[in-house]
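What follows is a set of structures to go through.
Derivation of every value follows stated rules applied to the coordinates shown; laboratory data play no part. Predicted model only: the values in this text are computed from it and were never measured. Cβ atoms are built from the backbone, for glycine too; each structure is taken alone.
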Structure 1
Amino acid sequence: MANHKSALKRVRQTETRNDRNRYQNKTTRNAVRDIRATADKKEAEKLLPEVTAMLDKLAKRNIIHKNKAANLKSSVKKHVNGLK
């Protein structure tokens, strides 16, 4: 266990950041899942910028790797472009 006040503070900060990162990552994964489940092209095109922005934000904050974000964006765009 931590022995210094600063170490205790770092533990609190880490827990807070972990919770926030986990929430943002789960929310983004749910958004990706929802857009992939969408069969309506208009609705998918409306969701696409939101999902892309979420993935970019996660990559910018190093919650996910930038290549993973790029791969997810590519696959989601491919799905939306394939809808009728």
Structure 2
Amino acid sequence: MADEAELREQMIEAFEGADYPISSPMDLVPALPDGPGTTFESGDFSMTAMELNTKLSGGDFPYESVDDFVDDVLEELNENDYI
């Protein structure tokens, strides 16, 4: 089982370097330490940033802060039973 707090911490660390507000997933790529291959892992959950982009709805852009973005990502991961 994935630890949501651990995933939140990983995502905030990876996405906080983006230039907010962001208007699309492409705005996040330069901030990612390993680009689209940046991986988020906890328990039996493992997904790259690219996989997040393809498996989730795409978000409700624009996002004003990293917290708003990560909250939506985690909410959708929960709703789709990924975590």
Subject >> Which entry (1, 2) yields the derived value 3, 16, 30, 30, 17, 4, 1 for P(r) over Cα pairs in 5 Å bins from 0, in percent >> reply: 2
Original post:
For which of 1, 2 does FRET efficiency 1/(1 + (r/R0)^6) of positions 9 and 65 (r between Cβ atoms, R0 = 35 Å, to 0.05), calculated from the coordinates, equal 1.00?
Top reply: 2
**OP:** Can you spot which of 1, 2 the value -12000 was calculated from, given it is helix-only ellipticity at 222 nm (-39500 (n - 2.57) for each DSSP H run of 4 or more, over all residues; to 500)?
**Re:** 2
Subject >> Of the structures 1, 2, the one that 35 was derived from, the read-out being relative contact order in percent (Cα under 8 Å, 6 or more apart) >> reply: 2
Original post:
Hey, mean count of other Cβ atoms within 10 Å over residues 1-8 derived from one of 1, 2 reads 14.6; which structure?
Top reply: 2
